[in-house]
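Derivation of every value follows stated rules applied to the coordinates shown; laboratory data play no part. None of the values given here were measured: they were computed from a predicted structure. Cβ atoms are built from the backbone, for glycine too; each structure is taken alone.
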Structure 1
Amino acid sequence: MEKALKQVSAALTGGETFLVAAHTGPDGDAIGSTFALGHLLVRLGKQVALYNASGLPEQFHWLTPPAPLTDQLPQGPFDWTIALDCGDRTRLGDELAGRFGTQGTINIDHHLGNPGYAQINWVDTGFASVGEMIARLAAELDVPLSGALGEAVYLAMITDTGYFSYGNTHPETLELAAEILRQGLDPEDFNAKLQNQWTLGRVQLWARVLDTAELHFGGAVGVIRITGAMFEATGTQSADTEGVVNYIRRIKGVRAAVCLREDSPELTKVSLRSWGNVNVQAVAAELGGGGHRNAAGCVVAAPMAEAQALVLEAAGRVLGLA
């Protein structure tokens, strides 16, 4: 880790212009680490452009940006293009993935199975979030985690640890959170801005989604489904489903939770969650996806019913439930 950290630090101090991007359909870690690295670069006196092919989700519009985040790929030129929280370059979106070569590129990630697709690859599965990796980078460059920088790191941390409730929450994670609070972050104000962003449509969507819940393998696997008709009926979009899969894990006896989202009649997004030693990353990998032991996903090129059958078959076989 130290060698890669030093390489990234040298690139940041030596370069002048940077493009920072994360995976499409960004979650809190993707957005938090993107903004955090942007703030770090600005504090170093660098020029930075932020990009995400999906744009900025509505629930994160309250964050203070270091620069505008655009869904139109900036043309540069840039000294370095940096991919964050992205286990595979294809998840950057077609346009950037096609331009993301092995020169002038940096890959900072914590996902299992990341192949190391950039010139500089800092991949460490020991970190709970990429936001924590940006915090480590800030410490290396002697930049304090104050203001909007600390806020962005904190967002990445709490969303990828389930508010410090998942098994990836280490003592170092809590120590970093304490340092950000010492730098002035108000957790009550922060959590109000993050959590109190729901619309009535989102509440109605979740009611419909949770009503589809069913159990398989004697209650060991819980499944929910999200259809395009649900989005249309409630005036919502895919970002409004963030976190719904975790509620299925709360059912007594459920070891793995599956959320199937209909992105088109022939394309199904699959999210997988688990507790403890139940490795859903291995299930996702069977279907061409990836992630972490307790949080993973994939995209199945099939209608939802067929995708569900494929996921359940893989889960039963890989997790020894069948």
Structure 2
Amino acid sequence: MPHTILFVTNSADLHADLVAPLIGAKGHRLFRIDLDAFPRDYQCTQTFDNGRVRQRIRRLGDDSWLDLDEVGAVWLRKAAEFAYRSEDLAPQERAFAGLETEQALFGLLYNLDCYWISHPRALRAAQWKGEQLKRAMRLGFRVPASIVTNSAAEARQFLQGLEGRKIFKTLSSPTLAREKLEPEQRISGGLGTVLVEDAMLDDLAAVDELFCHFQEYVPKRVELRVTVIGERVFAAKIHSQLDARTMIDSRDMSAEIPYEATRLPPEVEVRCVDFVHSYGLEYGALDLILTPEGEYVFLENNPGGQFLYVEQLIPEFKMLEAMADQLIMGAACQR
């Protein structure tokens, strides 16, 4: 009997919604944990007795339990706030419940000896932008001249030493953490990559307050979104220079710029796969620049990045199918 494939995500995850029926159609059992309904809608048990460990989970309303020893692959997708049967928990009660739930859930999941896309240890190791740039350089990528600092004097000296245009970009998220706040607490919709004007160099006092990330601006022929699923590489050419809204930051989805399937040079393709696998990841979404001179420049890797929008723009990619096949193949190797 094929191993069960486990999804850990939330109920609003369209990627999981679309991959799930592909797995079912291929005759494989799927169990899904939606964290925004956990533990409210689930029961799980972990027992340690006489040298044996037994771990089981079920969704309320189901008669049968899933023995977690039967899990052959885990797709760890999207986090969410936990939900409880009592909706009127006091703030301290909710905070404590969250800590206890996290302990129970990841005490179950972390020890699953199976195929992961991708294990939380690998995901955490892969999220640090400064470390990514150093690793990319070590693997042979060119990276933009960059500085991360909370010294205005250091930032000014670095920027004044760069020729051409310079940019500022956030280290963590362009949303400026707005998703962590209630609507009435939000003061900004976000901040994409922005050009640093010369006049700004006269007033960099904010850098002394908070770490800032500055880079040289790298001229672009096109940008590339390179999605790695296992050993497969899907390279999308993004014609960001065709619209003023995306020349600096291609993430402005209000601009209908063309996305086009392309093939990377073999050495660059191998470098992308090696970069993702060097963390123990089985998935990565890399952002690269192709310069007018034909050089490939590494910007960053998102170890949990979205790929559905790319497939919608380039239907021939069939990345949903590739993800389903990768999970099934990984689970099969556990037999």
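List of remarks:
- Comparison across structures 1, 2 (criterion: distance in nm of label points 7 Å out along Cα→Cβ at positions 91 and 259) gives the highest value for 2.
- For Rg and Dmax of the Cα atoms in Å computed as 19.3, 58, the structure of 1, 2 it came from: 1
- Structure from which 1.3 was derived, distance in nm of label points 7 Å out along Cα→Cβ at positions 59 and 131, options 1, 2: 1
- Per relative contact order in percent (Cα under 8 Å, 6 or more apart), the highest-valued of structures 1, 2: 2
- Identity of the structure behind 0.99 (criterion: Rg/Rh (Cα atoms, Kirkwood Rh), for residues 51-234 alone, calculated), options 1, 2: 1
- Answer label among 1, 2 for the case where helix-only ellipticity at 222 nm (-39500 (n - 2.57) for each DSSP H run of 4 or more, over all residues; to 500), calculated from the coordinates, equals -8000: 2
- Highest-scoring label, criterion being mean count of other Cβ atoms within 10 Å over residues 67-74, among 1, 2: 2
- Origin of the derived value 10.9 (mean count of other Cβ atoms within 10 Å over residues 43-50; candidates 1, 2): 2
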